[in-house]
Structure P
Amino acid sequence: MFHIQRHQEPRLGQSRTVRYEGRHLGGPVSFFLIDNEPGQGSALHLHPYSETWIVRKGEVEFTVGAEKTRAFAGDVVVAAANIPHRFENVGSGRLELVCIHPSETIVQELVQPDLALQSPEGKPQCPR
């Protein structure tokens, strides 16, 4: 048996990021499919499990604890559990990123709201 979550085109002004939680379809893994413009990213947050990122397109800067690194298409980055982290599209084009959460639900704690990464309407650019 299998389950499918069909792609839905975002409405005008709606985020292109897709959030998937495995529990909805009986899976043990959750993820975000990130599609961000330059300058967009996540606020500082942490999870009780490690998070794995796969960069599909663009240039991204990750902050994990006190360390920063840049990654490019094809790179895989992993942050340890319970370490504050965030990412930001530092390239000149769109960022496509897969954020893998080894949990049937996405569990996270916001560490510090980052108002610079919000839209003009005050909404987070990435629902992380």
Structure Q
Amino acid sequence: MGNFIGTWLATAIAVAVSVWLVPGITAVGGSWEAPAFAALALALVNACVKPLARVLSLPITVLTLGLFSLVINAVMLELASYLSLNVFGRGIQISSFWSALVGAVIISIVTSIVGGVIGVD
């Protein structure tokens, strides 16, 4: 349970950074509540949907030498945004696919850095 909380905290910080840096991503429902609920939705999407998406897209991921993984991450972020706004009423709103792509890259980098600092796997 502690590992989940640490990962959720790291992801919430990363989502807040992406809201701050990417012009097409905005927080809906509060400056700290929106990233927290978006991080929760992102954790659920990454646990349930992302493994299936990775398996189904394996051929194109191999053909693009792994670059298609960025597209998968952007689509998962879009799905998490949709779920957080429609299920929790708070989250992030993404204006375009390119904003989602840049946001997914930022979230990946910041989550790795923050997770390393606080000691999350």
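If FRET efficiency 1/(1 + (r/R0)^6) of positions 23 and 39 (r between Cβ atoms, R0 = 30 Å, to 0.05) comes out at 0.90 when worked out from the coordinates, which of P, Q was used? Before the final figure, lay out the partial values.
Working: P: 0.40; Q: 0.90.
Among P, Q, the structure yielding 0.90 for FRET efficiency 1/(1 + (r/R0)^6) of positions 23 and 39 (r between Cβ atoms, R0 = 30 Å, to 0.05) is Q.
Work out the source of -23500 here, i.e. which of P, Q gives that when helix-only ellipticity at 222 nm (-39500 (n - 2.57) for each DSSP H run of 4 or more, over all residues; to 500) is computed. The correct label is Q. Supply the structure label, taken from P, Q, corresponding to log10 I(q)/I(0) by the Debye sum over Cα atoms at q = 0.09, 0.22 Å⁻¹ with the calculated value -0.24, -1.46. Comparing all candidates, it corresponds to P.
Given a computed value of 34 for relative contact order in percent (Cα under 8 Å, 6 or more apart), which structure among P, Q does it belong to? Display every interim value, and only then the final one.
Numbers: P: 34; Q: 42.
The read-out comes from structure P.
Taking distance in nm of label points 7 Å out along Cα→Cβ at positions 7 and 111 as the criterion, the highest value among P, Q goes to P.
The numbers here are math on the coordinates, done by the rules we state, and not lab data. Keep in mind that what you see is a predicted model, and the values were worked out from it rather than measured. Cβ atoms are built from the backbone, for glycine too; each structure is taken alone.
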